[in-house]
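Every read-out reported here was derived from the displayed coordinates using simple, explicitly stated rules and does not represent laboratory data. Keep in mind that this is a model prediction, so the values were computed, not measured. Cβ atoms are built from the backbone, for glycine too; each structure is taken alone.
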Structure 1
Amino acid sequence: MCGIASIVLRSSGSPQLDAALRKMTDAQLHRGPDAQGHQIFSKGDLHVGLGHRRLSIIDLVGGIQPMANEDHHIWVTYNGEIYNHLELRRELIGRGHQYRTDSDTETIVHAYEEWGPDCVDRFRGMFAFVIWDSVKQQLFAARDKLGIKPLYYVAQDDRLLCASEIKSLFASGLCTPRLNDRRLPELMTFGYLSGEETLFEGVQTLPPGHRMFWSPEGLSVQQYWDIPEISTVCSAASEADWVTQFTELFEETVRMRLMSDVPLGVFLSGGLDSSAIAATMAGQMDDPLKTFSVGFDSQYFSEFSFAREVATSIGAEHHEVVLSAEDLITSIPKLVWHEDKPIRNPSSVALYHVAELAREHVKVVLTGEGSDELYAGYSRYWATLFNLRWGKHYERFVPQWVREKAIRSLLWKWPLPLSIKKKMSHTFINHSVCPEEIIFDNFHAIFPARIHESLFSSDFYSRVKEENPYQDVISIYESRSSKDALDKLLYVDQKTYLLELLMKQDRMSMAASIESRVPFLDHKMVEFSTQVPSEMKLHGKQVKYIVKKAMQQLVPETILTREKMGFPVPLRQWLHESHGSLFSSVLASDRVKQRNILSEQFVKTLLAENQTGQRDHTDALWTLMNFEIWARVFLDGESPQEVSDEIMSSSRVDGSSFGVQH
């Protein structure tokens, strides 16, 4: 895994392209601390630069980038791994191509020579790359089918900039960070964006399964792959047949990801997915597998016991890191900088620290992302199917005024325990059966659109009130022609929420300069999942049914039956016990008021209700705090360390105690 950068510039003068390119790669030092390279091309008023920061994994000596073909007319800068590169290499050599290295990077160059832009159809792996074809005077860029590796770009009249991380684009000095007002309602609704736009004005993300072309005639973006529609043919395969097919394919995808010239290990949470990967890896390796887990101070729930049980059962060399509240709080600004966006989930912090631990022992880790979105691993799937089935009857027989005035508006005032009211709030009693509410507001939204007028200041709301925060997710949901309700739910998660998880995994592992690989998201595995019957994914209320069946002989029974958690962070407990002023120290500051984006009264109400225990607004306040930290780092130009010091100082003034033992 590496960091890439490119610049295309039309200028009649002599632009300082090399300096700008070096600034872009310097901003991604963490992605590639082992080496760097730059290549500049100029012809008339057209100037092109490719830059690279390298994390050496394959062919440690020969894989220097940017890399060229035999006659130096085609150059590539590339981030990722092509797991079938040896197979492709043999075919390309048979077609007359000459290799100078053992690197998979060179396979991309020769594959482009042989098959042109269609080379991406042949790659099995994770990748983002930029190719400069000096003969055609064309730039060609592509991103892997599932979006495991990132690629961002800024396209203006006289320039095109591409990079693995957004901060790298700004480091060039050729573009400036500005808030994309129109996307903030969606960010506040979900905590992430689902379209091609980012939170920065003018910065786009190349979507998964897409490729991009630039020539003097203009820029175009094309889709080359999408998740297939589910099979409409009734299969005669038995349950045992499906489990066997899954097992064989899973073993293959794990085996392919053991390709490495450096040590590798696995992030082990003690959940089903990471345990399945760890057990499968252990059976395919000669040396003891290195496993890595993160947990918290003993008074909080941690997954150490489960992870230890799995590690012991497979004879692993197990390593752990224990986090404190102070580790969390002091890390936030730095990790916001790494993610280039407000942090959606505190688990990013846990992931970063376990990646730091792993970096002391290995350079590559395998992780379990994707299984939940392919094989229905969240309880919200069966809950949503229940709501869709019975909600329409509820709306048919209960008048709207009763639903709204007597039930929904009074739900939180009912004399019931908070835990019961929370469960009821996720049913059709509290949401209409339209997708915006019963699917997205119910299980994804932080600030539903219906409260945006209260959330935002009047000035800011007047600028964004016409924006529909559900536009992208509804478009994805409705684009799936399947009649299978579960398939539509999985598809929209695969195209939205999963991309947020992959972004988090990429940034947090790269922040620690290690590569993460995701066997569940081999595109062959994704294609297979669309053929698996829904009842083999969600069996009544039993989630990931086929995965559990396949792993019965590999992982302990306690892992198969335990509830899903996944590096949980005890944020609410930490804040309640000793760091209650963290949110107020950031959100009640003059900086927030001067920004005039959030409603001062709305924020005050959230803080007060959360402090008294009337409502649990931890997730909402976390979202607002992270947005403000993001604004200070990227819009105000403060360093992450300055923001961290400011937060710690104001929290101490407010009376918080940070005396936490490591």
Structure 2
Amino acid sequence: MKDPYLYLEDVKDPKAVAWSDAQTAKAVDYIKSAPVYAEMHKEVCDILGREETEKFAAIRKDNFAYYFECNAKHPLGVLMRMPADDYLNGHSNWETVLDVDALAKAEGINWSYGGTTLSPNHKRLLVALSPDGGDAKVLREFDLATKSFVEGGFEVELGKLRYAYVDDDTIAVSSTCDREVTNSSYARHVRLVKRGQRYQDCESVFESDVKHIGPDGFSYIDKGCRHVFIINTVTFWEYEYYLLQGQTPVKLPIPLTANIVDVDKHYVYLMLHEDWSVDGSNFQSGDVVSVKISNAVRSKVDATPVFRAPKGMTIVRDSPIYVLNRNTIVVECLKDVCSRLFVLKKKSGVWSVDTEVPVPQKGTAYFGSYIKSKNSIFVGYSDFTTPSTRFVYNLKTGQLKTFLQANGHFDGDAMEVTQQFATSKDGTKIPYFVMHKKGLKLNGKNPTILYGYGGFRISLSPGYSNVTGKLWLERGGVYVVANIRGGGEYDSQWHASVLKENRHKCYEDFEAVADKLIADGVTSNANLGISGASNGGLLVGACVIRRPEAYKAVYCSVPLLDMIRLEHIGAGESWVGEYGRPSDSPEMEAYLYSYSPYHNVKADANYPRIYFYASRADDRTHPSHARKMVARMEELGHEVLYNETVEGGHTGGTDINNRAESHALTFAYFYQELTAS
């Protein structure tokens, strides 16, 4: 098919912008005409605008508790802190560190907060800021004493960047601001930058192959010990690790598919994604092992087992462990999607499970902070009906006490949540969660939203959503989360089994859940909507093209939809390890074409009124996927809705006002489509 809509791939092309603006005005007017929109918008503004009385702060190495919050007074957000002891004792003496709204007003730029990193001497912060919510950010140095940006301090111009402190006067940075990028549109270089220097003028200490995704750095600095690492991401699932020795990167003998998940003074801790035999020891995919740094820099590997998940469980992918000290580690696991936390102890050189943290086993629990002075840890927890909760777990006594709980905006006690399993086409059991008001009648008439993702080892574990509960569940809607293959809910095969030429199995999993919801009387085709974002946008786009009659509504957000030009759009080249690319082989090109939503729209199909969302500031998936799909569907006579925001990037609005409108539009769309008689 000759592509008549290539011009829509140019984000700033005047013709493309005019087309997008007209589409957006039409879609927004249509959804806002629904009476329920104004109600929903008010409700979500009340939720997002309220100041949190219970603040989930992070305790940093300077013994301060830091918290970033957006609310009605600070739509862009405010970073605040207080002494850690005061926070632990329930005080409320927060001091403002950085008011992003005030900064935006002073500089005339609608800054979006991108996080901070504390300097080794605890006197300054590196602050990342985006002008539009996209992945590209500037980096600036902030003085904690004067509460101001440092004149002549670290400053990196706008670009996609990664950074880490080397010492108080040096940072390791990879940024696209020098315009030297890989085929994946990420930086090629890691440069050591001194205070006051321009990134572009600094010597490169590492240069990635243009065909690789690109490098970034991270550091471990504590009590005179300093390790500065460079990660060169070869493909999305392959990595080379280097340790800087002076200005020379020394490659470490680590398996290409392993992840470094934590570091201490003497060891790197690896999560294995393939079996590994080394120095007479055999490790399995999924194991966590430690490698001594002093030996690794000399190309010697003496891997030591740290943890293997108990039978029936899997370790949380990519960030599963937290080293508290040389003898204590916290490990996060999943059992049928719900969390389990274990404390490991090292005795006589051997790691073993000491205790299991007694968190509820129906939701998501995670390590928060190490409270060294109290020999305790913060543990975060939430599930579909329990607001975010912070526990304090005493490592000595084993006591778990509630420290605080966030405000809930809907009645979780009035809701019912069940986990069920559907059988996919190849016989695989697919878990999913169903939530709704208690007493739901299984009459096949319930308006239902089915949400999924299914990719990149990302787990959809249970979590509380004020917005979903208030806007959807309290109005009698059913919300379903499908844990299809491609995520990290189970072992490595749960992800690997649907890569590249097996991608269709994700869609079969999702369809199996939809079919079971209908068979069980939860809903019907006339009352079923599906929702997904990013890779999940591809999921719902592919599913509605495969079976247009199966769904009454589709919300397709920041999607991938043109699988033939994927590698040429945005950061698409970086994802070929997940999907493959047409140039891999004629067979791969034919396979990608077979499910690429953009290439399989049919004039005679009866598609629902699909709601596409994208952001002009999305420099990751790029809005052209959604733009071209909308244009193609309209060309073939189908009614669609398209909303393209100017700001927000890949992850949504830059402030609470943008996010409030986005949430209200989405749920009002579903309500209008799924409840209309």
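The figures follow:
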| read-out | value |
| --- | --- |
| Which entry (1, 2) yields the derived value 4.5 for distance in nm of label points 7 Å out along Cα→Cβ at positions 160 and 280 | 2 |
| Value 3.3, calculated as distance in nm of label points 7 Å out along Cα→Cβ at positions 408 and 520, assigned to which of 1, 2 | 1 |
| For helix-only ellipticity at 222 nm (-39500 (n - 2.57) for each DSSP H run of 4 or more, over all residues; to 500) computed as -12000, the structure of 1, 2 it came from | 1 |
| Relative contact order in percent (Cα under 8 Å, 6 or more apart) derived as 15 - corresponding label from 1, 2 | 1 |
